Structure P
């Protein structure tokens, strides 16, 4: 494949079949981490900017700004560099060190907020800062992934169609909930084309997206501390709230079997495992993996980090891999 712009390097047709998540079904894992910038967020970044150019919100010379825990900020950094816009990413201390460096490498400005919002996270603080900056500088344009309908459209037009191309009638689809752009877009398309598909939304304990109790979260990606307005466009049959300890354990087990996944992916697959008893034998089960695990080397895959922040897992670190006889990748 030859392309003319780095934003065209989006690979949406990569699936891997996981065995061993349960005895009675396999999981078709949709790997989004092979696109440029390494995550599913490139789809949203490209689509939102292109559509905002078409509707006149973004014009030549516009300066763009967005709040992100990491992956969208990186995707927007590359997209803005490719399309000639100056970009500012507002993030927080949970951003991956590598992601922060890559954002700057594309020429973007990175602002890190350090004050917690009223729910103990950083999202409210990030958004408050952006609103202040918009008042002070009328040349800034806020992408606003949390309210931008193009965020949802991006995944209805791409991610959902990619799933249905390979699995026309999936029985279950597991989707992580961050800003809920992926969940909203994929669920809308599935409801229209395969209404019998059971959609399972996965969120992190401590997230308030769908009314859960607020709590401290250390892994960027899923969950919010301020409910995004586009959550109202999401449709699902079940919602699972997963503890971050289960995310870490799942990621590390799969890494020892040759598959290095990001935190959001680990959370989704921990959800599949917890839901397994409710899935009939030989069902077609699809799960979306938003990113790979290289950006989590200093957190999820660091023994020191895990011992510091999740001491309940410390004794289990050496025993997380399953027995060599268990084959996860077919």
Structure Q
């Protein structure tokens, strides 16, 4: 199955009844084309003149990089006239953007993080674009309320990875596949026909500099990992932390592991740091489709009913055995 191009793959999924509508195929092809453009700018680095700070803040109060804004604009412009979307929501925009396509009412909603890990862009560390696709009820306006759907209702999710290779990882709800961009021809070619996360792992990803702020269940779990062979787990664990969620999750989808971004004591009023709609939901969808698990420490992330567009959440995702273990510690 490997070696086929993205369009052919989507057409075949549609013919088999695994991709719901031609509109969804067109939407995903447009996302892939936009990611290709973003990846080209990332690969150019200083030569493209888009590195550095934009001297502005996004809705979360974070300083935006120039490429945050450019990537966001590329994604918006790519979908403006397709007729398959009713609206878009982005981590970089305070409000949703409805699409006026005249008499055509798009069947879908798109949520995206245009450049995840952008704080690393200036030092040439892997970054990416994360996206999530939802349905919208026929005739409903593309208001914020329309986007507030649990992650179980995603019809597709994925990310583009801008690293040594530019990749597109995608799930339509029946497994996870990976495409690699052929930079000579500009085509996305299927290179991973079935990505699967091992249930067991000896790798974990977490920002250890925040250890003093973690809740007791996370302290307990990480202490076990650090104790290695001399501790209760009886085995040594390696820590890997890239500080780019899309890169850390890609490693886990490739070879297993657990990624953790827990809530901490510095902001007790917030449920976590990562965004439910733009990061946690699409990544949890992919992880579950690859045989892993994803929780906020207390419940399955995909079951969370969002109350706000920019809602935050704690995240524990990856190899099932480890996610279930740390989640169990929160319950005890």
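Just so you know, all these numbers are worked out from the coordinates, no wet-lab data involved. Just so it is clear, the model here is predicted, and its values are computed rather than measured. Cβ atoms are built from the backbone, for glycine too; each structure is taken alone.
Assorted remarks:
- Source structure (of P, Q) for helix-only ellipticity at 222 nm (-39500 (n - 2.57) for each DSSP H run of 4 or more, over all residues; to 500), computed value -8500: Q
- Identity of the structure behind 22.8 (criterion: mean count of other Cβ atoms within 10 Å over residues 82-89, calculated), options P, Q: Q
- A value of 16 for relative contact order in percent (Cα under 8 Å, 6 or more apart), calculated from one of P, Q, originates in structure Q.
- For FRET efficiency 1/(1 + (r/R0)^6) of positions 146 and 178 (r between Cβ atoms, R0 = 30 Å, to 0.05) computed as 0.50, the structure of P, Q it came from: Q
- When distance in nm of label points 7 Å out along Cα→Cβ at positions 226 and 266 is worked out for each of P, Q, structure P gives the greatest result.
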